[in-house]
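So, here's a batch of structures to check.
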Structure P
């Protein structure tokens, strides 16, 4: 695909956009650190908890930290939970297991001035006993697992470089956890969704009642001076034939509350965390400008 999708997607979004009120989440117990790019809140052992990226404003050294809700829009560090050396954590329930994933950054194998990364997954019967499951290919972020209606496991990938350019979405299916390997992820066929100047990935995948997958993701592009524009988007995907509905933008930065940014080039970055589906409506949680978490109520894109 060569024609940029974002201008037309934005035009369609702005025609139908309604007045929406965003709200900000507050996180306690991490003074001096930013909290952003979270999972959506979810219920666990009678508590509402969230896992989010925690780091200093002037650093990329991150931890994935669990928080519990203590009052409306206020979360506190959940004591007794392990912290993981991951950026941009994601959580899913797949085939009876909790699966925690995120980007693991480590020294480059040959150049000490560079870093490398891959997606790392942990899984277990509870969040307290997670074991390392597998890693994705070197340099690949935004890998997501989803349980399919036949109990197999769908894998959304996002290769870059020779196969994926700036970043394209791939998809493949495996029979079980033991079949998830870096090679399988590398070989996943790509969806013909983004132009060569754009990139995107999957942030959350949800099995819908008809067996299709509701996909929450992002689409992004650069402007001059490497200013990034990230937009939450969604589409419905059929794992049987790799078809998908046209993706739609769900929000843009001006819909959210004004706030700080990690760097000037990241001001227009919205990194979707998850959706709470509530009939015709949904609550969209987003990391904002790489330094905070907000949410807003939108139309359910899968309704």
Structure Q
């Protein structure tokens, strides 16, 4: 990746989990001046070696930053880091906070209003594409907020993926919830279809191959279907995170008077998976379906 010709705004990146560590690495490689912070500082070692600066606290990280990126586990965690730790009060006047976490739209709107009280601007900018997309810089980035703030953040966001402004504060989170509904329900449909094929005596791998290119084709059939066939449930997308997003989608739906039956079923399946098999990759929804429909005894 080419380095930036001129130094850009100073950036603080808060949260270095599976996604955040890869996103921050993209920014460092692109030549941005990045200060990183994580509750477990050891996760920053590779970034520091690559040129990032490590801050001891979230307050220290944001103190000199013109842009602050948060990539944290939940709305409650974002709340604690921004407002509970004192980071919001430590922001420079005019700082732009870009929350790339997946949280409730109502939380995003609340954070935007509260940050305005500190003289800071805000974008909600959740992502889709998983760890592979974060590493490659090809994430789909769904942004909610004001046009002028999106324009200021766009060069930074383009180092991590393809950003698109989809509406006012909270709209980015709504787009991410829509994404998670489609992905979660489609994972369930793919698992159900492959289970049907296997139970009836067809080869699931060949059935998946036969479906490719038809109307059933999707990235879920491609990637998650392959994991199901290979029974490779190494965590790339956490089931607990997907369940959290589905619950957030259902909460948003309730506010709008929507029932969303497919999403409710998907949430119930993920809940069962986590309870009985643990926080596996979300493609392991197949395991929960197998548990609910165990093989019938063979007739003699």
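All of the numbers you see were taken from the coordinates with simple rules; none came from a lab. A quick note: this is a predicted structure, and the numbers were derived from the prediction, not measured. Cβ atoms are built from the backbone, for glycine too; each structure is taken alone.
Check the numbers for relative contact order in percent (Cα under 8 Å, 6 or more apart) across P, Q and tell me which is largest.
When relative contact order in percent (Cα under 8 Å, 6 or more apart) is calculated for P, Q, structure P comes out on top.
Can you spot which of P, Q the value -0.41 was calculated from, given it is log10 I(q)/I(0) by the Debye sum over Cα atoms at q = 0.09 Å⁻¹?
Derived from P, not from the others.
Just checking, which of P, Q has the largest value of mean count of other Cβ atoms within 10 Å over residues 26-33?
With respect to mean count of other Cβ atoms within 10 Å over residues 26-33, the highest-scoring structure among P, Q is Q.
Comparing mean count of other Cβ atoms within 10 Å over residues 98-105 across P, Q, which is largest?
Q
From which structure (P, Q) was Rg and Dmax of the Cα atoms in Å, for residues 154-265 alone calculated, if the value obtained is 15.5, 45?
Attributed to the structure labelled P.
Taking FRET efficiency 1/(1 + (r/R0)^6) of positions 210 and 290 (r between Cβ atoms, R0 = 25 Å, to 0.05) as the quantity of interest, name the structure among P, Q where it is greatest.
Structure Q gives the largest value of FRET efficiency 1/(1 + (r/R0)^6) of positions 210 and 290 (r between Cβ atoms, R0 = 25 Å, to 0.05) among P, Q.
When helix-only ellipticity at 222 nm (-39500 (n - 2.57) for each DSSP H run of 4 or more, over all residues; to 500) is computed for each of P, Q, which one produces -1500?
P
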